[in-house]
Structure P
Amino acid sequence: MSLDHSRAPVLEAVDAYRRRGMLSFSPPGHKQGRGVDPAVRLVLGESVFEHDLLATGGLDDRRLRGGYLQEAEQLMADAVHAEHTFFTTCGSSLSVKAAMLAVAGPEQQLLIGRDAHKSVVAALILAGIEPVWVEPRWDEERHLAHPPAARDYADAFAAHPGARGAMVTSPTPYGSSADLRGIAEVCHGRGRPLIVDEAWGAHLPFHSDLPTWAMDAGADVCVTSIHKMGSGLEQGSVFHLQGDLVKAEALKNRADLLGTTSPSVLIYAALDGWRRQMALNGHALISHALKTAGELRAGIEEIEGLHVNDGRDFCGPGLADDFDPLPVVVDLSARNVSGYRVADWLRERRSISVHLADHRRINVQITHADGPATTRPLLEALRAVVRASADWDEEPQVAVPSAAGLRMEQACLPRDAFFARTEDVPLSAAPGRVAAEMVTPYPPGIPAILPGERLTEPALAYLRTGVKAGMNLPDAADPEFRTVRVVK
């Protein structure tokens, strides 16, 4: 049956509610904006509050007989070639947890790329899942991790045949992508499901010049953040499902266990509208984004001392399998300046906010919303920061270890370490102790230390010197990283 992608059921229902003039004696308490503080209304506008409704007993009736959300999810699944789609309003951090809990339970093993987001570790703590870490492919020249290879997952299954499934992050925030078809074949050869954290890949289904997206590659569950590379509101996320290795009922049940009972209809409506936008015009919009990114890349390459990483840098033997060009990753190493300082300068001096920064790079994310109006000021700001950096003092150096130096023994389950009796110790006394906290450079949010890992000096030195250079550690017990929390 052909579905009508010119429809946006949730968005239309929100509009119909307002036009009907419904009188509400239920939450939200601002009552379609009538009770909002005038100063708040002035900043946020009236429309936000007029369309902020309960999902049940507001947008739809108390028994959900309108079926607006269900219809919107069916349209989303159809648009991206999935069998089932579920909307969530708690970001992909919730979607990832739901997917993991639908595949593995307490003390069961799950193969996971060690470059996973901190939300994955949160699921390990909540569920008591035992991670079997699969090592990313480490670029020693650029100090950058790429997703593990299909062979790495095959070896991990051979060593841990009881693992309940596998999980991979692709694309990474830097745009490097895995061989998802190969990893799916490895998993399915053992009758196990593959979960793909594709939070940065909402745009992938809509253009053939991008890496193959998870459902087309044969993955069983795929998690996507529409607010990252799409046009959704912050926290708008979906997870897609196909095949029979993960039951739709189980996935929905786990999401219901973790999710809010008061979902934002505004976020639902934005998800619905984005699907319609992409189903009708996605190829043209992504073509525009690719053209914009290509022109920006060429412009940055003309600036002395700056280099934009591309497929020639990121792909090849021992590196990534594919590459998304929309994250424009600018290598600053020839200028001998850190991404932290450049990002701060761009924000403070030119009102430009970059996606992420590390010890030698910045990443500027391009979407279909960009064009000359945004890229021209960026190019001028990059030229200006290069001129300004000539007068900067020498910066603190980050002690980035080798791949082996970054990796630590998983001495106990993350859950056991997180809930153990703990103490905070100075870094000098920490090597050999078992971490009881996550320590995560953010963004992109990939933990350098996990609960249950046995701490080593190279990992501690990396974070200690990183903080001095400008690294942000928002989840550390001591954000200045003078102490670290360990199992007592």
Structure Q
Amino acid sequence: MALQLRFKHGVKEHRDADDLLLVDQRGRTLRLTAPSQPLVTMLRRLGEGGGTLLSLMQGMSSLAPFFTLQQLEQRGWLALELVSGEKSLVTLEPQSTVLERCHPPAGAVCIRWSRLIQITPETDGVLLEGPLQGTRLLLQHAGLLPLIWELAGPSDWIDTVRGLPQEFQELRNDLLMLLLTAGVAGVVEADGTPSCDHQANQQRWSREDLSLHHRSRDGWADRNLGATFPGAVRGPAPPLLHQGSSLDAVRLPRPEPDAPDPGFFSVLEQRRSHRRPGRQPPTLQQLGQLLWASLRIRKVVPAKPGMAHSYEGASRPVACGGGMQEIDTYLLIQRCDGVASGVYRYDPQGHQLLRLDALNNACEQLLQNACHATGAEQSPDVLFQFAARYGRLSWKYEGIVYALILKHVGGIMQQLYLVATALNLAPCSLGCGDSELFASATSLDPWTDACVGEFMLSSYSEGD
């Protein structure tokens, strides 16, 4: 039994002149410039099933391939496996762009499953996942199933391993390293909770909300997401409207199209999603008006004053449960007349943009993703990213926190649509985004500031 490394599932190699390109299932690419023959040999071994560190480095006369191997693992290109002969017993597959081994501390330790763990039966084993860890840990040997029961509560690792087959006892440190690295288990802390839950507990994330957040966003996961038309293989789409209704109807009055100054109703009628930026960028004046009419804090309202659970609420032009206002707005500005390109956070009380950084590589990727997601020919002038401070809302509510967040985001998007239409701008909401890229672009903690929505804004193109 040994710990081996190989390319994770779906990695392909392509030649580009003297360079070698690695491409994963999500289309991420890594260019290896003019790789040496020893490096090419090691890459071939990784692609042909992998091996132990010693077997991968066999015949290498320099350490350069070893350092590349380390980088490949740390950037999430390699799977780690415990194998016996040619049979995989445990496999850790990274889904994220970062993988950092978590080695167990020396001496006796107590281990426990994360309260956030997701356990899914699969054809080739039992899949364990920890949300926002970006890994899949597959138990492929029936002898490991006692772990599911034993680690439900704090368990001494040495005693736990004694109940496993002998082959696992020999590499118990490697097995524990895989559990800790995957974030499905942690070292028990003084209060009885596993170390892997520390960040989630600080923000009071519930397992259900974090699971929904994790599975309905891109980043930290490698699964089908979005318009894949899974039902099309079974037949046509269900009808748009209810069919054959014979209920009595009450006709509602409609606004007269020629009525003077239709105002609000005219804006409603003109609302569209626009994906093509105009020739001129939007102006700072327009952006300021949009934010003022949509997201500024109109007034701060003390809630439950004098009570133990009093808090500071606020009123905005958009509705928000309890006045909690947990949604923050970040803007990736590519073109806007009057403001330099960069990453900004909107300060809704001071009605100002707070610059966080220039447009970094993660920002550029987010802008390109928005372009591809909408079928646009060029990326938007401004990309709104909405991040929820889950811990603020979970301070007050239980059971409805993430659902409430999504309702708030929907209200914000509709408000932005209407105000942008009134300002003759081109708005377009997005169905999904990449939470991992957002965290990288802003350097925010994804447990504290969870990215939950995206919205494009550009100048209006007369051709739309």
Structure R
Amino acid sequence: MRTAEYAQYDALGLAELIDSGQVTQAEVSAAAFSAIDQLNPKINALVEVWGNEPRAFTGPFKGVPFLVKDLGLTAKGHLNELGSRLAAGCIADEDSILMTRLRQAGLVTIGRTTTPELAASTTTEAIFSGPTRNPWDLSRSVGGSSGGSAAAVAAGLVPAAHATDGGGSIRVPSASAGLFGLKSSRGRVSMGPAVDEVWAGLAVHGVVSRTVRDSAALLDAIEGIAVGDPFEIVKPQHSYLSETSREPGSLRIGLLLHPLNATRSIEPVANATRDVAIQLQSMGHSVDEVCLDINLSWESFVEMNARFWSANTAAWINAIAARTGRPIDPDTLEPATLSLHQMGSRLTAIDLLEAMYLRNLVTRSMGTFFCKYDILLSPTLPALPPAIGSYNEGQEHLDGRGWIDRVFTHSPFTALANVTGTPSMSVPLAFDSASGMPIGMQFSAGFGREDVLLRLAGQLERAMPWTARKPEIWAGKL
């Protein structure tokens, strides 16, 4: 199988070829390794290549190559370094539940992807691994924190890759790289066994992919509770893959064009979002522009998240330092991560309880919103991906609260779904005519309603297909 041919297929398409005997799993893997060898030096999406994983011939994916983020899951015997010098050389003692499920699905993991240090950013430019570049424009960020996974999938190194999302880390890189990315509901995918919830319940596991059906089929493979999980979410009535071909019916959609922080989406993004709203109306949906009330000021919303992010980051850093014996200082951590550690270390239990109280206010308010509307539509990001280096400039002068304000200024739309625990997806429905960069549209739904999102995503993919557009760095050219 030639590399250019390999890149034309999504994960399910490759699995069908393997299952029918048209190609072997070894041929598919060889094409993936060829794409990595030729293109990864340009985009820096992988921190490590694995060449010794056993081939998989069972499960729906029949040995399709896959990549995992260097954070959030563990694979026994493999490095787990979290994008940080503090964790360099750490090796996992066991497979996490998600890793086990990925193996059972028939995926063959062939490497780890880059991430910003401890996922505390929405750009992927860690000192540990260097900047990951956007395949659409190598001078721009690919987003974060699942930036390595997004760059690899967008460039055609693999059809889909593992990602996590604690404040937008699936949807931001999906929007930046022209991919589909679904953040599932809190509790949909087990975080165990080492933890029950990550970042006080803000974070979830998922994937980034080029097609809706791949994300749906992968969610089918990894969803569900495990023994000891803290709560049980209602299981879907139908497979998520089947939902992508079901019509969503006429949906009530609320349209939010501009962020809640009193800034405005740039004109190309706002215009693209209006165009998508018009398209949705032509498809039979009702769309109303809304003034969203989350029962909290923007400043209080950011402060609440800063407390969750910094407290969890501080505890995480302390655990890593205890394991490695390394000091917590500028030689092991970046300035922004150090500032989060300092902020988190100063917080009290009362500070966190206050943040939990504020989270409840937001969650109840959005619950009321989703009683009136089926979907909240907004841009995924208010602007195009920034230039490499600009996002992190001057971080040494920011305290922990200031860093979170910077993160949320870059991505003001995404964190709301993390706070409420509701599902949200970025769909690559538009492109900026001047730069050629993709523009993602974010669709959010009520708790547990991934089915509604995937029905709508399937309908949009049929009506407004995006896969014909390819980035400058693309394995299909090899």
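Taken together, the values in this text are just the output of simple stated rules run on the coordinates, not laboratory data. Keep in mind that what you see is a predicted model, and the values were worked out from it rather than measured. Cβ atoms are built from the backbone, for glycine too; each structure is taken alone.
Structure data summary
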{"item": "Structure responsible for 29, 28, 22, with semi-axes √(5λ) of the Cα gyration tensor in Å calculated and labels P, Q, R on offer", "result": "R"}
{"item": "Parent structure of the calculated result 3.9, given that distance in nm of label points 7 Å out along Cα→Cβ at positions 3 and 363 is the read-out and P, Q, R the choices", "result": "Q"}
{"item": "At a computed 4, 19, 22, 18, 16, 11, 7, 3, 0 (P(r) over Cα pairs in 5 Å bins from 0, in percent, for residues 387-434 alone), which of P, Q, R", "result": "Q"}
{"item": "Which of P, Q, R leads on mean count of other Cβ atoms within 10 Å over residues 171-178, largest value", "result": "R"}
{"item": "With distance in nm of label points 7 Å out along Cα→Cβ at positions 339 and 371 derived as 4.0, matching label from P, Q, R", "result": "R"}
{"item": "Of the structures P, Q, R, the one that 1, 8, 12, 15, 18, 19, 16, 8, 3, 0 was derived from, the read-out being P(r) over Cα pairs in 5 Å bins from 0, in percent, for residues 115-298 alone", "result": "R"}
